[in-house]
1. If Cα extents along the principal axes in Å is computed to be 49, 41, 32, which of I, II, III is the source?
2. Quick one: helix-only ellipticity at 222 nm (-39500 (n - 2.57) for each DSSP H run of 4 or more, over all residues; to 500) came out at -28000 when computed from one of I, II, III, so which one is it?
Structure I
Amino acid sequence: MYWTRGKLTPEQVELVFRHLPLDLSFADENDVLVFWNGATYQSCDAHSIGCDVRDCHPEHSLATLEEILRAFKAGERDVAEGWEEEKGRFAVTRYHAVRGDDGDYKGILELNIDATDLRALEGERSLPGWED
């Protein structure tokens, strides 16, 4: 079950996206890229918006992307993830099937997270705060 209350203005939505600690993209149920946000996509051509999501991925990843799209559309899976270390950073990529209230496939959400700092956490801090 999903809970949401209230409404955001378009400006607030833009600000929320800008401040999320991750980058994201969304392609609709027809595999058309309709949105991206964040530094992960700085090398992407703005003309990719409105194009097939496959056109925005490197050749070596297309077979995997096809399998993810197939499984999401068939309702077999809802999440696919991978991670890698590069240049001292630990990056996580997660794909989520986006479904409507009726369970129908509405698209694919890609999240790219720099989890380097999270991975280094130790112990616990039950309440958010900061070091002095």
Structure II
Amino acid sequence: MEVIRTRPESMAGPPDWFSGVVWIDLIASTPALQAASVHFTPGARTAWHEHPRGQILHVIEGSGRIQSRGGPVEEIRAGDTVVAGPGEWHWHGAGPGTFMTHVAMQGSGEDGLYAHWGDQVTDEEYQPPSR
């Protein structure tokens, strides 16, 4: 076992990966696994993306939204855990009037990348249909 004692490294979410204001605190990063605490401001969200080895999200505060390509927009809140399978295209972010923080864990693919990024999520995709 190895204990690594470092402070989390914070960075603004890159505009190619996110819309709105997002902060990422890297918790751990190895060639095989990455974990980060991701802080979304109201309305901020990821672009469409997929993870070669899948992703586990655990919401630790606030509430937000998530969608798998072709599926409905779903509400997520503190205490929820979401599992996206390998290669499953999806997006996630804060609700329109709330902050949201989640811990994200993902493994790297054979190409060494933890994610492959696509188009930004449109406002139409972000807003769930009226019920």
Structure III
Amino acid sequence: MNWMEMLQKIFEVCIIPLLGILTAYLVAFIRKKSKELEETTDNELYKKYIELLQDTIVRCVIATNQTYVEALKNKNAFDEEAQKEAFKMTYEAVISILSDDAKVYLTNVIGDLQLYITELIEAKIKIQK
């Protein structure tokens, strides 16, 4: 047996099976990395939209407070009806600022977006008092 035949036999016996094993590991590695990337992307997207929502709510609460609530408080006219109107103005401002993509994503992640926004607005109002 010459050295070419011997190399061919070694290749057939050792290298070809190792290629199959290496391929299986490579496929598993690619799947794992793809899943990690997908999770990271989902987390970043979630963080982006939640921060966007919270920032929008804070800004809308501040704007409503400055343009509507303070004026009524100075006149001692900030009654329960005015509070409801201030909330409605803030809620509508938040909804109008959010993009359709943000609304769809947040609804899919959170569930009841209207309830979530309502609770966040109420929490931000309490903080500002």
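Taken together, the values in this text are just the output of simple stated rules run on the coordinates, not laboratory data. Since the model is a prediction, treat every value here as computed from it, not as a measurement.
1. Numbers: I: 49, 41, 32; II: 51, 28, 26; III: 107, 20, 20.
Going through each structure in turn, the value belongs to I.
2. On the way: I: -6000; II: -500; III: -28000.
For helix-only ellipticity at 222 nm (-39500 (n - 2.57) for each DSSP H run of 4 or more, over all residues; to 500), the value -28000 is produced by structure III.
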